[in-house]
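Trainee: In what follows, structures are represented as structure tokens.
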Structure P
Amino acid sequence: MAVPWLSYVPVPGIQLAAVWAAPEDPLTRYHAKQGGALVGLLYGWLILIGFLAGISDAAGFQATMGLLAGFPLLAALVGAVWGMVAAARGRYTRLRPVWDLLAVFGA
């Protein structure tokens, strides 16, 4: 039995384990692509904000960087739970910002 919901666990590269478990399952490949993009974008965003937060020690700047990291983190976690539930139920749910980026880049 494939586990397509595994792709939404926020560990980069874990979607490969789901694809290796069921390489011919279209549901698993769909969620691996979408979940991998979601996790990759989340980590990329948090790394970028982490580098930018090191620019200044001003309290206002640090608070702004915390907000710039916190809101997308919350949105990504909600999207990951949404994707996990959809994958566990066997549905092809599109997580709009991630799906739109995948469509733009032709993935």
Structure Q
Amino acid sequence: MQQFDKHVTVWSWIGRVLPLTALLTLCLVIITDLPTVRDWIILGIAVGFGTTAFIWWWWVIYAVRSLTTMLDDNKKRFNAVVEELRSIRRDIKKLPKD
């Protein structure tokens, strides 16, 4: 099952990034006139940076979601620990004093 989740994650990223990269490439090719090899190399570098930006953006979104989930889980656990400590304190107060 873990292998399947990895495949789904990879294809999910590919499905998000490749269309945006293709769109960026098409826009740059249509806007610019590329007569030389140097121009094509510059276009390749621009597309590389654009693709990196797309990947980074989606990574940040998922990282923030993961951190938010983790913080919510930790808050719930912390509240449970605090409640348990309160319960222990009440039980200790109820004990007869020697």
Structure R
Amino acid sequence: MTDRASALRDLAEDLREHEAVDDAFVAKSFTDRLLILDLAGEGEVPSGIEDRLAEHDLRGANEVYDEGDDAVAFAGAVGETTRHHFVDVRTRGEHQSYVVD
């Protein structure tokens, strides 16, 4: 595991301690590393958390991928939580997806 991946996993673990956060974990899209944040209820990302993510070069996926959504990171509802995706812009595009024939 790279230092960057470890740092983001540590950040996710720390974010889980916040009262508004139900879960936080690192995932991978086709070419990008993401930090997924599940928040209790229909809440928006608290500004303190959003600032902390920005300090780690994590930006809302809707903003990064120019989705035109007002919510820069909202991805949808998952049960009783709202899911938000943040893209690791420091390593954006460095990952490879695998195709199985």
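Trainee: Using helix-only ellipticity at 222 nm (-39500 (n - 2.57) for each DSSP H run of 4 or more, over all residues; to 500) as the calculated read-out, with -23500 as its value, let me know the right label among P, Q, R.
Mentor: P
Trainee: Still on this structure, please answer the following. Give the label, chosen from P, Q, R, of the structure having the highest value of distance in nm of label points 7 Å out along Cα→Cβ at positions 40 and 56.
Mentor: P
Trainee: Quick one: Cα Rg over 2.2 N^0.38 Å, for residues 8-71 alone came out at 1.53 when computed from one of P, Q, R, so which one is it?
Mentor: Answer for the origin of the read-out: P.
Trainee: Supply the structure label, taken from P, Q, R, corresponding to distance in nm of label points 7 Å out along Cα→Cβ at positions 24 and 80 with the calculated value 2.1.
Mentor: The read-out comes from structure R.
All of the numbers you see were taken from the coordinates with simple rules; none came from a lab. Here the structure is a predicted model, which means the values were calculated and not measured. Cβ atoms are built from the backbone, for glycine too; each structure is taken alone.
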